[in-house]
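I've put the structures underneath this note.
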Structure 1
Amino acid sequence: MAEDARISRNPHKVSLAYTEDSIGRNPAESIVAREQIVGFLAGKWAREMGCRLIKEVWTHEGRRFA
């Protein structure tokens, strides 16, 4: 459910996964409570519009990577 909420990029939906008095740590700012989580995520996703995370699985055997 948490992953589905994040994929939706709906900050209000994602914030429901946190308690009302959640405390978050981000290097740039301190986040306290759901309202600030909503603001943080909305700003973060607005800045990252068009970006997406791609994860690739790497494997190795002997001296070779694939």
Structure 2
Amino acid sequence: MKDLGYGAGYEYEHDAKGGFSGADYWPEGMGAQTYYRPTDRGFEKRIAERIAWWDEQRKALGR
């Protein structure tokens, strides 16, 4: 598959600084979608914090 170019340009998260590349793999012409909005209760509150951190990282990377 590699010889056929499969995965070319893919940014592996674990190789990125801080373990987050912020890469955008949405189809061309389609903006990012939100499919999950955590509540502010229980463990979901921590998930919301992580999502907010990812958003901050994307902005810092200009993505």
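Observations on the structure shown:
- Ranked by relative contact order in percent (Cα under 8 Å, 6 or more apart), structures 1, 2 are led by 2, which has the greatest value.
- Mean count of other Cβ atoms within 10 Å over residues 4-11 - structure with the largest value, from 1, 2: 1
- Structure from which 1.38 was derived, Cα Rg over 2.2 N^0.38 Å, options 1, 2: 2
- Structure responsible for 12.2, with mean count of other Cβ atoms within 10 Å over residues 20-27 calculated and labels 1, 2 on offer: 2
Laboratory data are not the source of any read-out in this text; all were calculated from the coordinates shown. Note that this is a predicted model, so its numbers are computed, not measured. Cβ atoms are built from the backbone, for glycine too; each structure is taken alone.
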